[in-house]
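Enquirer: The structures come next, written out as structure tokens.
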Structure P
Amino acid sequence: MTKSGITDILYFFLSIYKLQLNAPRSSGQFSLLSGDNSSGADLIYELQVIKDDKQRNRRISIGPLGEDSGSKSTCYKVIYDDLLVVKIPPVPITDFEKYLEHIQTEKEIADRIMPDIECIAPSVSAILRKIPAFSETNILPDYEERCIRKLRERVRFQDYLRIGNSFVFFMNLSRYAFLGQVVDGMHWAARDIRDELEGKTEILQNPDIFENIYGKKYAPLYYPLHELSFVFEEKLAQLQKKHKLCCLFPSVKKKQWFLSYLADKHTEPAEPQMSPEFVADLNRLLRDIISGSSAAALFRRLVEKGLNEKSFQQNKTHISGIISNLIDMLARLREKGIAIRDLKPDNVFIAGDSSRFPHLLSSPEEYSIGLIDFETAVIYGSAEKLRQPMLGGTPSYATPSHIFKNELLQETYEDLPRIFHLQDWQAVISMIHIVITGEHLARKTSKLMPEFIRVMKKSLKIKNMKPRETYIGFNRVFWSRAAGEFMEKLSQNAEILQNVRPKLSEKSLRMLTEEISEVEKNTGQRIQNHIRTQHFFKSPQSRSELINAPLAVIRRYRRNWEQGTGVPNISHAVRVAVIKWLKNFEKIKADAERKSLFITMLSEEKSSISAYDLLDMMFSVVLYSMYISKWGELRPETRDFGQAEMKKEKTKVSREDTMALEKTVGGLH
């Protein structure tokens, strides 16, 4: 979050505080109480106003909401009595009526979604209710309209909607918690490792205690840690001599310092004789001893793993419920014909009885997922002409389709509304992974989006650059990396993903089944195309045999070719080409079989399916809907943004080779 952006917001709320104190012309300032401006964490400031020669203080918390996309508004969460979202547009809005139009556009989308999904749209009353001149009538049902009328009549009050030279948007979330906050609370291992280690000095003194806590498997780790602790105490004695400290620190205190540093907590001056210079040298000594130790690193990972497992078991029910409600939200948006196009943990919230939070999360039927921020949203399920939504999205949750206009997307895909809907699928896939693991799903892939935008800006200056080829090139690179990263994360987290089984509503199951069935049709077409475009097996009979052969048969047939079992004596080049073709055909067959299995699973499992299978099927739907097979095979390391079509190598096959090949297909079943 930028320092200038925070400063502007602080000055704005300082002026609000002065108004509340009835001291608009008094002096005021703010100071940082906690937090680091260089990090993404919330910052706590104190606002100070001098009134009647007395200083009045109050606190305010500011934090960023989501990643900086560079193309849409920047959002901050601000706690000033209530939880507020402050949204600063990328291009300043200076005209009041234009500002109201933006609010009305988001309100119309919110009204269309409600009451099926709780929504909070920007409003002028969200901030004006804190200003004395507007606070008297804030309980009236038409309060927002009254505020707008008053703003038109008394233009000077419009200044309370501006930060810098632009109108900004305000949303009040006082009743709710962001999903991002909830997820942070569930994945607390990184924060609580300090509490886990501090005070456990006995683990460095007794190998039996160490084994009882961390298990027999890790018992040998005690000895290098104990030795490391001993080395620290020896060198600490030398450090005390250097600083001429005659006092003796208790052994337990030394071990506490050692364990605290293992938990990334630097030692602070705690005793009168501990000068700042001594403390600085003490922390440097700990850093030098611990940072180079593989035993210390392994021990920290061991503690983190234990805390993560403990956290997961405590929150397993909460996690399943959140996933159920995320999928249900997708199904409801689909029914409404609306795509939000920028879903992420920082613009969805838990809509339920806040007085029961966090126990509310144990009963998923008693809450739902609510929405804010409809800046990028599009209505696609109406008779009206499909409007052009704002381009762009948050890199960790977006796809190349987010940054290209409708015209090109309509030329590329048969069903653009479905692509808009699947943009929300891609975001929810990433959100589910974060809810379960606490980690981003597409950290590497997300780095491509800013690069794509830079290439697009550069391409505007190149006369011969073709947008469609650029789009296909982006997709080839993006989905190659995304598929590789997805499978890597799925494999790494397989155990925990298999252990989460969200209960899905009938509405959710119907949506999943229909979307997978749609992709299954496309997979059947891919099989037909793969057969039709090859030149090894030409007779209708052999082609029919291949189309109808089960995956296991095709796999065995491919292995026979690789091993030279029961295959004709043909040229090496043809044999290599056939094997390559069969490998690709096997992948398509495997994909088709997997989708059939998914559909069966959804019908047989009734309402429960593992998060592993859910993510797998959802990603498969998005991938094979957004990446068209004729664009070429996905390659994990490809970086070619250029030509649209992949070059297909064509190996010459003689008439004799063709006849020999045909004979191998007969009786595949």
Structure Q
Amino acid sequence: MHDYKPFSSLISNILPQLAYAKHRQLLLIAGEQNWCYQQANELLKQLNHPFVKVLSTSDELTDSSWPEHIHQILGQEFQHVIYDGFSGLVPDKFAALSGTVQAGGLFILLLPELADLQHWCDPALETFQSFAQQRQHSYFNQRLAGLLTDNSLLHFSQTEGWQLPPKVSAEAGVLSLTEQQYCVEQIIKTATGRANRPLLISADRGRGKSAALGLAAAKLSDKTIILCSQQFTALHSCFKHFAAEQGCHYQEQQKQLANLRYIAPDQLLSELPQCDVLLVDEAAAIPVPMLIKILTHYPRVVFASTMIGYEGNGRGYTLRFKRYLEQHFKNMRSVNLELPIRFATADPLEQHICRLLALDADYKSTEFNNAALQFTELKATELASDEALLRQVMGLLSLAHYQTSVNDLRHLLDGTKQRIFVCQQRDALLGVCLITVEGGLNTKISKQIASGQRRPQGHLMAQTLAQLAVEPNILTLNCARVVRIAVAPSHHNNKIGSKLLAHCEQQLTASCHWFGASFGANANLLKFWQAAGFNLVKLGFKQDKATAEHAALVLKSLNQDSPINNQLKSEFQSDFALQLLDHFNQLEQQLVEQILTAFIPQHLDRHLDKRLKSLLTTNYQLHAIKPLLWRTLWCTPHSLLTCDENTKCLFIRLILQNWSSQKVQIVLQIRGKKSLDKLFKQAVTNWYEQYLLKKLP
């Protein structure tokens, strides 16, 4: 066992060098838990700095805390930090804490000896595994141990002593504010120049993006400015820099300061307050459909986002949203902040964190050719030992989803009963489908889940099916749920996703009874799943806070003897007709249309048909014909789908969703009740022609 004195001496020598280089470094202290705590407490005494953050669940470490959410960590700065790995390796927390370290500081990581890491009983492991499917071996920790043997970090081991420290840059660190100043100028130009020229700011963490928003806002004192973000706590830097420039005092809970005020995205779109310029921070955490709605109401908007960040951002946002801006706003501008301003370039800590957590995993697109497509299954052990392949998979998965988490890497490597299928062309990765197998529980627990007494982790689809069908035995059988499916953007028109799904189904049929997926419902996604033979069996009542979409559950039976799929499909169709009148009356029109495409026609009462035909010969009013149309439409839903867009829009909003005439006039910008009546009667005539065609033999 090695004592602290030589370690102390080396730390004393290294800290001034780091400060001179304006760099930060990762320090690994590895050994038995009590020994690591002793070294950490000694180090805390030596550092003797008031701005040290300690993340730990143990009270044996001085001034320790263990925040539940990462937004409780973000937006702060510390000279040094300690992360207690013995409290559990949670990548989100780990990454967020690293972003708070100031130049010249240390990120101190406490862990068991690296040789013991993959079999160590990590307290966080069970949170990444499903109920009744736990294992002790961690492929995430196995990979981590291999990467931490890198001699470019500081490493003090209980058994091996002080590893030869890496060289610290001998050059004085330089912080460049040139990019940030240019960014501030572009924000001001957006606020004061011509309308409808949105600005898109992209930056890695530590590049001064939020500060630039605050600095620019301070120079626009004659403008009414709204600052919008999903998390208010992420905006402290913006408000602090604004206050400093304005020479006023800022308290952390203040949501308005002079001419700058904060408002959440959902409140912004529901109230549509007036402003001269709208600043949207962490825009990648806001659903693209909401960002597009913002653009329709606000002519001067700045969108800023952290690309390699810890707020739950994915590169899918950048691709999709930037493509939309370029198509619809020819004069849009974009700014990329690449140079850090809180520390010097080539920062060792940033490089370590990006590498350890694959934050900079970048998918390399390839040209599609005539070579045969290959469908194979990957194991977690392969990904843990093949860094190049892992980074390709992670890069592709992050492209497919605008909202990702640093924890996704650990879910990928340590999820139990998880299957990873890929589509390749030669050595190029074109698609990934991540599937988790649920169910297989005993009868007692299955009954408790079906009755709502328990909600065990990792069996989302199985327990939903059991509760919908009122059949606990479903939980004793296996079902497969698609967690995420991703296809390279350049190959989206080659039906790779459909072919990959078909391959997965073939591989799962022997072991699973059902195949399904849960996703934020929109018309295009639902169309994809329906085309693959999946039925919509549930639409969640609550909108997801991140996506503003309702969760859709789609299902396909892999067992011909199972009547569950048809039963749930039929029940959803019956329930949806009434739910659309109230709970889902704000559902997007295109989504309603897509849902209707799969509905089965019902028997239509002949007397109802006769009443409708008779009423159409009179000068009818909306309120008189509405009940007849509602009943007829639900018996013949396909008669609406072949109509023109105006007819579909009016029927869905006025009849199926029961909007008031006044609301339809406002939303559809129809002037006056007479104009609406005229449009509605024309829509009825158009629909009735399609209705009669559907009745022909």
Structure R
Amino acid sequence: MSTINPSGKEIFSVVTDFCGRPLKIEVNRVGFRATASVLVTYGETVILGTAMVGSRPVLMDYFPLSIDYEEKLYAAGKISGSRFIKREGRPSDEAILIGRMIDRPIRPLFPKGYRQEVQVVSSVLSLDPSFRPDVIAMIASSVALMLTGAPFDGPVSGLRVGRVNGKFKAFLTPEEREVSDLDIVVAGIESGITMVEAGAKEVSEDVIADALAWAFEAYQPAITLQNELAKKIAPVPQEYTLVLPNPEIQTIVDKWVDGKFGASLRKQYPERNDLVSTLRWAFHDEMSKNLGVDKYEILHDEYDEAFTNALHKDVRKGIVEHGLRPDGRKLDEIRPLSSEVGILPRTHGSSIFTRGLTQAMNIVTLAPLSYSQMIDTMEVTDGERRYMHHYNAPGFTVGEVRRLSGPGRREIGHGFLAERALSPVLPSQEDFPYAIRSVTEIMSQNGSTSMAATCSSCLALMDAGVPLKSPVSGIAMGLMIDGDDSYVLSDIADAEDFAGDMDFKVTGTEKGITAIQMDMKVHGLPVSILGEALNKSKSGRAFILAHMLETLAGSRKKLSQYAPRIEKIKINPDKIGAVIGKGGDVIKKITIETGAQIDIAEDGLITVAAVDTSAIEKAISWIKSLTEEPEVGNIYEGKVVSIKEFGAFVNIMPGIDGMVHISELSNERVEKVTDILKEGQIIKVRLIGIDDRGRLSLSIKAVQEK
């Protein structure tokens, strides 16, 4: 096979050992017209990473970077389970979440003011089912960017780490993931960590810190390999122009705001927001008069950005020099809290959680398990999602006029974080056989709405009577770096988030952490600083949780009167056909006549749901009559179906007959069976034995003696 591709470039690869398997990166084999393309192979997983970089800046006030992760069903040897749609279409929520996970450690590594369009796509061409492919896709994205010549300060690598039997391990098998108490993705560069995302089963802050340190060391070989490849290829650096604020304009702005910021703006929200808005309008009005309306219209955005930069500097100055935050709080002070439950009369559970100007309403709906969401993705076959948390944040929540549309990547990501926070404390399906939908409607935003969603969801679940193992609270923390000093902020608001160097969200119970999302705006941080921030979040979580428990101390003992009641019954799987009937005629009849909804699992677990408990009782009684197994010692009411000289046969269950021997008809001597019984007669009998051939021995005498 030729080592030269049709474009005249050499096809070659580099390989290293990565957590016990070869990691291979191959270039110049496919994607000849892309700015850069690579094939990354790990085990039997193969990822195509492509990067396209625009040739000139675009007129936007942000960096136009898009990073996507594409699931290809053929990679897993699958055809879509949909009856009508067989090709890949809109990305699944899982693919969107992985795309966001890859984006977050990469985006901060481009210089501020870079405006070329950049598109990165990682496509899974072959899927090794023994591990998840997401961090390999992250590496493929990083390699492709490294080879474009764009000003990307990579490379980036990452690992998904679990803990089995107290030991950390990467690339867990599906079986190992089931028993792991930790699922954490750590990503970063050679010198530090830039992104963390985790779900956990109430683990301690120290365990998380140890996992960060373990992952940081373990992902280094992939960093070294990318550097080796980039050195070998030596991509030509692309020419670019940074769109930066005009220093002369910044000087003018800094002079204008001098004496107007500082202590005079350290007011609680929304008063602070109103003061800033008033100053901004006054600033633009004066600049427009000085420069003339026509000229200022052209320069308006530059002056506005310079004003915002001055505002961010003031926020940092207040924290670093005075230990005071924009709204006058101390570094560890949490905004005023309030919460309510049971606010909506017809819903199964509801709550409002308010922290400062951030407010989240949550509504919980309970339904039979048949309402669980079916999952049909590249990695999952015939999976079900029993607990769903959806997050909505319309334009009015930030004071904007914005067209309503479907959920974006941010909404999906925030909903998943809150869902992940509460999943470890949900009751098992066997103990609580319900599908659960939790919907957070954000009412007002001023920082960390995903944590408000977590808190409001927890309260609504408890209000609905879902028996949580432990209540969960969440807090958003911030970090500012000034030289060698770091400042950790509890419960950050928007102004601190925009001006800060890191924000991270932590959720958990009194016992430990259930979820983390951590993003750095600086080029990597050491594990020691991240560990310190984690430990400082613990007291904030506890403070918020104490407030929540004052509102509702625990899950309600009874469900809402409008929620369906669900009972379960376990039958012999061989009897499922008797309940369903030919063409489903039996189960349809039960459903219509009782009004109950019936769901049957392959293992014989039947759940019966209805708002009216009498309907459930009627349906269960009917099912028992079809499926109950005879049990020695029980008394049954049956019908005499035939009489013989030696006894009578009695039908005690559908399709099940037993024999009453003439000696078991009475305590007195019986000459003829017909002296006691006649065909069609309804009698009570006791089952006194079942022989090795399954024949039932019945007794009327044993009923009388009892």
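Enquirer: Can you spot which of P, Q, R the value -17500 was calculated from, given it is helix-only ellipticity at 222 nm (-39500 (n - 2.57) for each DSSP H run of 4 or more, over all residues; to 500)?
Expert: Of the structures listed, the value fits P.
Enquirer: Still on this model: Given a value of 2.8 for distance in nm of label points 7 Å out along Cα→Cβ at positions 336 and 488, calculated from one of P, Q, R, which structure does it belong to?
Expert: Derived from the structure labelled R.
Enquirer: Continuing with this model, one more query. Out of P, Q, R, which structure matches 21.1 when Kirkwood radius over Cα pairs in Å, for residues 240-495 alone is calculated?
Expert: So the calculation was done on R.
Values quoted throughout were computed directly from the atomic coordinates according to the rules given, and no laboratory measurement underlies them. These numbers come from a predicted model, not from an experiment. Cβ atoms are built from the backbone, for glycine too; each structure is taken alone.
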